[in-house]
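Participant: So, here's a batch of structures to check.
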Structure 1
Amino acid sequence: METVKTLILGGGPAGFTAAIYAARANLSPVVYEGIQPGGQLTTTTVVENFPGFPGGVDANTLMDQMREQARSFGADVRQGTATAVDLGQRPFLVTIDGEKQIAAHTLIIATGAQARYLGLPSEEKYRGSGVSACATCDGFFFRKRTVAVVGGGDTACEEALYLATLAKKVYMIVRRDVFRASNIMQEKVFRTPNIEVLWNCNTQEVLGDGFGVTGTRLLRKDGKVFDIDIDGFFLAIGHTPQSALFAPWLKLDANGYIVTEGKSAETSVPGVFAAGDVQDPRYRQAVTAAASGCMAARDAEKYLLENEIK
């Protein structure tokens, strides 16, 4: 069995920043990137608000650079996903892909969050055949066609704006009569001529012909039920933290986010640290994820020193 000083689960901004700091501190970190290498950031296009890039930076390019920077300091970056953990023993035991077991003196959890779906049977039926939670992954297939985006926050606006550069028409399905998005994102949406906002609407069903999406059935607040013709149906209604694997061991909040102690990355189990979207229900930004990755690595270093683990 392999034993490591610091094991990092997750390859987004939090995981790679933790790897950079841990590697520079001679903690010989091993990073498993998980099911989405690069993290949630790779589901967007240009990142305009990450410091140091006044003209913006391609999300995948940014994550490639973070990965390379971590490797340049000696981090061991690997493909694989944690499928089981035992945080009740020392060192902690983590199983990767149901096979390989690793003993870790410190564990940094940076597994991020996963897009939410509405839970409709028809939505599940057409997932991958017109239903998507990633506009940048699948938008190309809907060039010059008509699509809908569900949601009213910044993510939904960003997805709609991206799709508007490809699609002929973009509907935004918003369950309230106002956006939750920031003012700047709202203004961008309202200035985009091929985006139409459908207020006070909930999706009842995704319509299709057995092969792909052809429309969606909506229920408006006034009781009216009506259909719109679309070719693609995109979800942008939030995320679920990837914390279920750790629930038997760690303290979670009501929404499943890992609880960290005060202004630290410490969890309810000493030696286990959490960083990024898996513990951040409020900000969920690349820059805050990166900052928390730094905190987690520094906290892990302090833990190893205090416990005289070499």
Structure 2
Amino acid sequence: MNSSPLIKIASLLPSATEIICQLGLASNLVGVSHECDFPEQVKSLPRLTRSRINTNRPSGDIHANVTEIVKSAVSVYDLELDTIKELQPDYLVTQDLCDVCAVSFDQVKNACDSVFDFPTRIISLRPKFLDDVWDDLKRVSETFEAHDRYEKFRTDVDERIAAIKNAITTHGPEKKKILTVEWLDPVFIGGMWVPEMIDICGGEYLLADLGEPAQCVDYAALEKINPDVVVVKPCGYDLNKTKSDFDLLSANIPWKGWNAWKTGQVYLVDGNAYFNRPGPRIIDSLEILAACIHPKLFPEFWKTYGDGIIQLDAEF
């Protein structure tokens, strides 16, 4: 299929929207989730989901609100059913991984089975590892006959991963202990595909399990480690929002006693745009991580992504 306008696609999460656009299918999108903000052209599309939580609140309030909603067996997100009925998409792209991150698969399936009076197919994404992310792109490309776009993307991904591995192998920097922070109150440590990314970058990941959800850790556990590099990338937060919650970093994490602070390797990055969206920009996230872990080894990545990285210093 070559972006035929006859096939209408609705995306219910940001990573799916980015996958669809990466495959050259942006003109087929008829609606997106309330969080979809990339690429630029999707911002004008109808919003097909809404959140029950106020994301402008501090991290602790958001966590408490989400926890209470989940305990009440109520979804964190709602579908804009009337809008979807009006658009009548041929495909709904959703996820079956995290009910806190996006509308749940069950909500979508129930709507298709009991609410919508038009035929629509569901494509559900469930990435836990890096290969799952690339495989999701492949699966979507096969559905919409966008093979060439996928092959070009995958070749680029493989070359960029190989370049990072080769640079680290050739120059042989010592292995550093890496901590990635996914939430600040309470503190969660990045899981799923993030430990794999750390491994590719020649690091040792701390307090995380490959392919498993983010782990909640207490202050005592954090006092027992001494990371060499800390990357703070709260889920759903851009840099400005992360900075607004900065006081929580000092309150909940003993970061100023770690090697990472002493050597100037504590960083704030845009978790919303990069690390926490399992779509095409995960490869950009890998390069950002490589730049943070090995700043002298990858100056080209600092040139590309430096505006999106805040390196903490004595002013903080």
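Just so you know, all these numbers are worked out from the coordinates, no wet-lab data involved. Treat the numbers as computed from the prediction; the structure is a model and nothing was measured. Cβ atoms are built from the backbone, for glycine too; each structure is taken alone.
Participant: Looking at structures 1, 2, which one was distance in nm of label points 7 Å out along Cα→Cβ at positions 210 and 242 calculated from, given that it came out as 2.5? Show your work: numbers first, answer last.
Facilitator: On the way: 1: 3.7; 2: 2.5.
Considering all the candidates, the number was obtained from 2.
Participant: Among the shown structures 1, 2, from which was the value 6, 26, 29, 21, 13, 4, 0 of P(r) over Cα pairs in 10 Å bins from 0, in percent calculated? Don't skip to the end; give the middle numbers.
Facilitator: Working: 1: 6, 26, 29, 21, 13, 4, 0; 2: 6, 26, 33, 23, 10, 2, 0.
Traced to structure 1.
Participant: Turning to a different aspect of this structure: Can you rank 1, 2 by volume of the Cα convex hull per residue in Å³, for residues 186-249 alone and just name the one with the largest value?
Facilitator: Result for volume of the Cα convex hull per residue in Å³, for residues 186-249 alone over 1, 2: largest is 1.
Participant: Something else: Have a look at 1, 2 and say which one yields -11500 for helix-only ellipticity at 222 nm (-39500 (n - 2.57) for each DSSP H run of 4 or more, over all residues; to 500), as calculated.
Facilitator: On the way: 1: -7500; 2: -11500.
Corresponding structure: 2.
Participant: Taking distance in nm of label points 7 Å out along Cα→Cβ at positions 50 and 146 as the quantity of interest, name the structure among 1, 2 where it is greatest.
Facilitator: Working: 1: 3.7; 2: 2.9.
When distance in nm of label points 7 Å out along Cα→Cβ at positions 50 and 146 is computed for each of 1, 2, structure 1 gives the biggest number.
Participant: Taking relative contact order in percent (Cα under 8 Å, 6 or more apart) from the coordinates of each of 1, 2, which one would give 21?
Facilitator: For relative contact order in percent (Cα under 8 Å, 6 or more apart), the value 21 is produced by structure 1.
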